[in-house]
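Participant: Below, each structure is written out as structure tokens.
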Structure I
């Protein structure tokens with residue numbers, strides 16, 4: 001164990017000084033066995049040490065080309081001294097162990113042969129998939145298809161002109177001929193039209209026959225691709241399940257369980273390979289008491305741009321957060337957080353619950369302990385089989401109004417499909433603020449692409465390249481001075497859509513009253529309200545079981 005523990009003095013620190021160990025974030029989670037909430041701070045001291053570790057890696061030129069997360073854990077040893085442990089996520093330069101860095105969670109060696117064979121098979125599948133995706137016949141098919149389409153378009157243009165010519169001829173014949181002569185002349189024009197239709201169909205048949213060999217080759221390749229992807233998925237899941245059966249996690253209560261036991265729905269590949277789980281497992285196995293943790297990204301930005309060099313990040317949502325509660329179990333349990341916010345149930349039956357949400361209360365729990373109080377968590381604690389409840393949609397914490405909660409998985413799926421298919425009609429009401437001389441349009445539609453910058457969460461922004469489409473219809477209801485009451489009917493449901501559509505210069509250019517995120521920078525000086533004046537006042541949809549129309553309304557509280 002000693003080879004993995006560095007004294008604080010190696011980092012220029014003689015003791016844990018509280019003034020430089022302020023909490024900047026928390027690693028938190030609920031233990032699936034005890035239901036208790038546990039937390040471990042990320043402190044400024046842990047961050048300072050993590051920066052030194054990263055600077056040393058950069059100085060010796062040991063940063064990988066694809067970027068990586070590095071973590072440090074400050075822990076008290078049985079002797080009472082504070083030591084620093086280091087870990088990296090996944091593999092570093094192709095290896096899972098390096099001198100001075102805590103080893104991976106044990107168990108991987110038990111499936112080493114299977115892992116090697118599976119990875120080899122996956123590499124072969126990857127090579128064949130790339131070959132099939134890059135078949136030269138695909139480019140030839142597209143090129144010939146474009147050329148043949150151009151031929152058909154040219155012929156169609158010619159026929160449109162001859163059709164116009166025939167129409168002129170019909171008008172001339174009608175004015176100059178009569179009787180049998182007129183009938184014969186018109187019949188001849190009709191035959192010309194029929195011949196042109198036959199010519200177009202024959203051309204299409206000839207072209208399809210010319211493309212058929214290439215299309216057949218591509219269809220065979222696509223069928224093979226589908227089989228390969230299914231095989232790849234099966235092999236990956238098989239290896240993942242095997243690893244999760246042999247990975248043994250240990251927490252600070254002295255409990256050890258297989259990774260597979262921590263989630264009934266399964267965990268993604270790579271769970272347990274990140275820096276934080278390695279550090280916590282190692283500390284628990286060796287009787288160390290964790291004091292603080294920090295994870296920093298080193299190297300180039302991640303492929304999606306959600307990890308930037310030199311920035312600190314919390315536990316990843318997919319792989320670390322689901323096991324964090326168990327890993328931290330055994331540490332002191334913090335006192336529960338109380339909330340004075342109340343909500344009312346407007347309607348309930350065997351399929352759904354309609355709730356009147358007040359401003360300030362979350363729809364679903366957040367990631368941190370201070371954000372666990374929510375509509376969903378309260379209902380889950382209140383109802384039998386509460387773990388089956390699912391929030392069908394969400395309102396921002398600051399928004400009030402109607403929220404739907406499904407009581408069964410089938411109801412959740414059906415209602416979610418209605419939302420996804422835009423079959424749910426939503427109506428919001430808001431008060432927006434704009435200068436007295438700036439008149440607001442009476443009606444209109446706002447269409448802007450919205451994107452959530454990972455470095456500025458939860459703030460959203462308009463981004464014409466990365467953004468996703470968002471559409472809102474609006475109607476001006478009334479105006480009093482600089483305040484305008486507006487009806488919003490969102491067609492899409494992006495995060496902060498109405499708030500950004502209201503505030504953005506290419507939207508209404510009129511932020512919602514009380515919006516601290518998108519409104520003026522100095523609320524107090526601007527006479528800004530203490531609540532967001534946005535209310536979800538109407539919801540229309542089909543009942544998930546009976547398919548009868550349901551219509552909920554909620555009075556606007558402002």
Structure II
């Protein structure tokens with residue numbers, strides 16, 4: 001069926017920040033690590049934190065040790081002081097937007113104002129805000145609470161940051177009409193407002209809306225309520241088992257949104273399942289085509305195609321006629337390495353793409369068997385061409401296989417401070433790019449005999465293309481990688497800085513794509529990387545504005561980078 005994703009869904013800024021603090025504390029300590037109460041209202045995310053050793057601290061002991069993270073909702077100041085006095089290292093994960101509300105009420109309480117908080121009485125955020133009111137706070141949840149208000153003269157009104165906009169406006173207006181002179185502060189978070197507005201927009205174009213999130217999450221339940229108030233059928237889904245497949249199959253177009261505590265991998269999981277449901281009137285061919293494309297991506301055929309076509313580009317840029325043999329060697333090498341490392345690292349794959357992880361687990365033996373056959377085939381072809389290309393390919397295969405193991409020699413371990421290459425921050429795609437460029441350009445180049453300057457130029461261009469493809473894919477996997485402690489570039493630097501680096505590298509690639517042919521080092525076919533750079537800038541822009549749940553579609557777009565560049569390179573070579 002057609003699935004329409006909300007532009008704003010998944011982790012909000014405050015929740016993302018709290019999760020990042022918890023993940024960092026889990027890695028660095030001091031241990032044990034606790035969150036004071038549930039960090040977020042999502043059972044799956046809490047289970048994953050628990051698997052990393054992050055436990056929930058329900059009551060404050062007299063004496064304690066380790067680290068305590070205050071959740072995004074915040075806590076009363078007295079409780080924070082008790083945690084510090086008990087001996088814990090306290091990391092304040094309170095959302096900056098919530099801190100702003102706390103400061104407003106604290107300042108006005110000190111000036112003698114009564115504080116009216118419009119929100120849910122039992123919500124952790126409201127309890128925390130009340131703690132900053134110096135005993136002058138009153139919570140209003142509905143009209144009955146307003147009727148109990150008496151003799152309000154000097155007062156302000158604030159809101160729980162996740163409150164529904166219409167409810168806040170209605171209740172605050174009722175209070176001001178009864179007790180004129182109050183100051184109203186609309187402290188609803190923009191993320192909350194934008195998500196609710198997006199749900200209303202989705203309700204106008206979709207027949208039903210699936211809201212992904214924890215059933216105990218206030219903002220998730222509000223999103224479902226907003227959808228129903230907009231006249232749209234809404235389904236609250238916490239896990240894939242909650243999806244009403246038969247009911248949804250009666251619709252042609254379904255919208256998907258998610259609460260602020262919902263991780264991207266959960267959104268991805270639900271979207272994937274929804275897209276596999278045959279909607280009302282959906283042609284069988286399109287459903288079959290979508291599944292075929294998905295299968296090609298899932299079993300790494302798209303990876304193999306990209307690597308093979310990188311080989312085609314390299315040979316064309318060297319002024320040679322493309323060889324299917326060397327394209328197969330490059331594609332086969334990439335498929336074997338990616339498949340083996342997927343099998344070695346299923347933990348992060350389970351977070352980023354659980355359905356693909358389940359597929360790899362079911363067919364593990366088959367993947368190992370095919371990998372062995374492909375390895376034998378490409379080594380046979382390389383050694384048949386000569387001992388140098390064969391030896392280089394064998395070396396690359398051994399290095400790639402050892403990447404995930406604790407394989408560094410003791411002197412290097414001491415010098416670098418890492419037990420394995422995969423622990424080097426941001427190193428994964430750097431090593432992958434070098435390996436791809438070596439198999440695409442250097443291995444065949446050892447038999448073709450190009451000028452060293454030309455071979456070096458093509459190697460650099462191929463490595464930059466492979467690296468940019470890789471770090472964009474890492475951005476898609478940033479949440480899962482963070483949970484399993486992988487120091488990929490987006491985990492280490494953040495998504496925004498990673499995309500900025502990608503822009504700069506793309507600029508370097510485009511400049512080289514113009515300079516190297518202009519200097520006569522490479523033929524005009526190398527100009528194709530300039531066009532590839534334009535496509536990359538488009539991709540980076542899309543990534544900067546991407547919605548959660550778009551991982552599969554964006555992965556296809558990224559995998560299109562090298563085929564596009566290769567096709568343009570071939571076209572230039574044939575035309576000229």
Structure III
């Protein structure tokens with residue numbers, strides 16, 4: 001049976017393929033594949049792939065940072081895994097993570113990613129030297145185009161991070177930690193960094209990025225401190241710590257203690273590391289290293305790096321879905337135009353299918369929703385709803401998924417002003433979704449009945465006051481499914497929120513903390529106790545320092561409330577108990 005479309009049969013056999021190929025008409029047909037063998041690990045092949053994928057990406061409207069590809073060994077990839085960055089300051093947790101990953105890899109209990117990419121400018125990505133030609137091309141399309149464009153354009157990364165300056169900041173942070181170890185000692189620095197790391201999830205500005213210095217200006221500030229310190233260094237006074245302490249005026253110290261540097265007036269401050277950086281007397285009076293109190297600087301370093309990683313936790317579904325959609329489209333175009341061989345394309349498709357596989361709930365491999373699968377299918381669905389059905393199979397999906405009913409009144413502001421979702425430019429709508437949402441809002445806005453049917457979604461209510469679990473909604477109850485699913489990606493509903501609500505440095509010397517549970521779930525007792533221990537380390541200094549005894553009176557107090565009824569909150573627990 002012929003598959004040729006005649007004028008009498010204008011129904012598209014593959015509307016998705018037709019749509020992406022229509023966007024890439026400017027890409028010329030290749031005379032031969034870029035690399036028909038497995039000998040891809042040379043600059044010519046990498047450069048040719050990068051130029052081709054960038055040209056195809058531009059057809060899809062992608063704007064990216066310049067790519068910096070690094071070909072690495074297994075050992076180097078394990079090292080990158082451990083640090084989550086190309087390099088990092090010294091701390092035992094990175095060594096522990098490295099050994100855990102290495103042992104698991106050698107035992108066959110885990111595999112290594114084909115690539116790791118970082119939100120930097122230029123955009124650095126590490127590719128495994130053991131990749132095949134097809135896999136190398138696939139990961140270059142996935143990371144170098146998909147993730148890269150997401151980092152540059154999604155509002156979470158634009159507003160919360162600074163890709164321009166993060167690498168320079170990490171260099172100075174690494175240098176500063178080494179100088180602290182040299183001056184103060186390895187054990188106090190290790191203890192203090194351990195406490196900072198334990199609180200790093202509570203060291204971010206969740207709702208609005210704090211106005212202040214960028215990573216670049218932070219690096220410049222640290223550099224200027226180092227230069228000023230070198231010029232004014234006095235070896236006699238610098239080594240005489242007792243003389244330094246006596247040189248400080250007690251009046252000045254007391255005045256500093258009286259000044260609260262945090263505004264608690266609007267319900268407290270959610271950034272606990274910021275509060276401790278500004279309020280901890282022990283940190284502010286710690287020994288200067290390069291002209292600045294070393295504890296203050298270490299809190300600040302951990303806080304800045306935690307803020308850098310914050311958007312990645314909020315956008316995993318979108319980021320991976322966008323990268324998967326782009327690598328699939330780019331590899332499809334590259335194959336259709338003759339730049340990769342049939343075998344390479346089939347290998348890439350096999351890998352793609354494995355990445356987006358969704359095990360069923362009763363599978364031994366099931367571990368929840370696969371973010372790659374959900375994100376990829378949702379971006380394809382956005383493309384589908386915008387371009388509309390092109391054959392009978394798509395018409396059935398369109399009707400069964402109730403797209404007109406769900407999105408008939410939905411609009412966005414595109415190049416031509418207010419534009420409806422349905423029947424719009426599919427590429428413009430996809431970019432609108434990619435730029436302006438995070439996982440929670442993305443699901444709440446774009447999850448369709450078609451996706452609910454594909455995934456067989458249903459919602460349950462698990463009320464601790466009822467004896468039975470209640471089925472709250474099935475595939476047709478889209479609003480309920482959207483609400484339940486989006487809440488799974490809402491960090492404020494899945495991570496405890498602890499606010500600092502006040503600090504009295506001269507009275508009871510207590511930092512007051514408050515946990516507000518929206519669903520009434522109490523804090524785990526052991527976790528809460530550990531949090532309080534780490535907060536006290538930052539308030540008093542590490543135990544390895546004798547000076548920590550001077551600040552032993554400073555402490556923290558945490559109250560946990562059930563906020564299901566905001567007008568009448570119920571006190572759940574208090575730490576410490578005494």
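Every number in this text was worked out from the coordinates using simple rules, so none of it is lab data. Computed from a prediction, not measured in an experiment: that's the story for all the values here. Cβ atoms are built from the backbone, for glycine too; each structure is taken alone.
Participant: Once distance in nm of label points 7 Å out along Cα→Cβ at positions 278 and 454 is calculated for every structure in I, II, III, which label goes with the largest value?
Facilitator: Going through I, II, III one by one, distance in nm of label points 7 Å out along Cα→Cβ at positions 278 and 454 peaks for structure II.
Participant: Assign the value 20.8, calculated as mean count of other Cβ atoms within 10 Å over residues 318-325, to the correct structure from I, II, III.
Facilitator: The read-out comes from structure I.
Participant: Have a look at I, II, III and say which one yields 16.6 for mean projected area of the Cα convex hull in nm², for residues 174-341 alone, as calculated.
Facilitator: II
Participant: Comparing I, II, III, where is Kirkwood radius over Cα pairs in Å, for residues 262-309 alone highest?
Facilitator: I
Participant: Work out which structure the value 256 belongs to, where volume of the Cα convex hull per residue in Å³ was derived from one of I, II, III. All intermediate terms of the calculation are to be shown ahead of the outcome.
Facilitator: Working: I: 256; II: 184; III: 207.
Attributed to the structure labelled I.
Participant: Have a look at I, II, III and say which one yields -15500 for helix-only ellipticity at 222 nm (-39500 (n - 2.57) for each DSSP H run of 4 or more, over all residues; to 500), as calculated.
Facilitator: III
Participant: Comparing mean count of other Cβ atoms within 10 Å over residues 134-141 across I, II, III, which structure shows the greatest value?
Facilitator: When mean count of other Cβ atoms within 10 Å over residues 134-141 is computed for each of I, II, III, structure III gives the biggest number.
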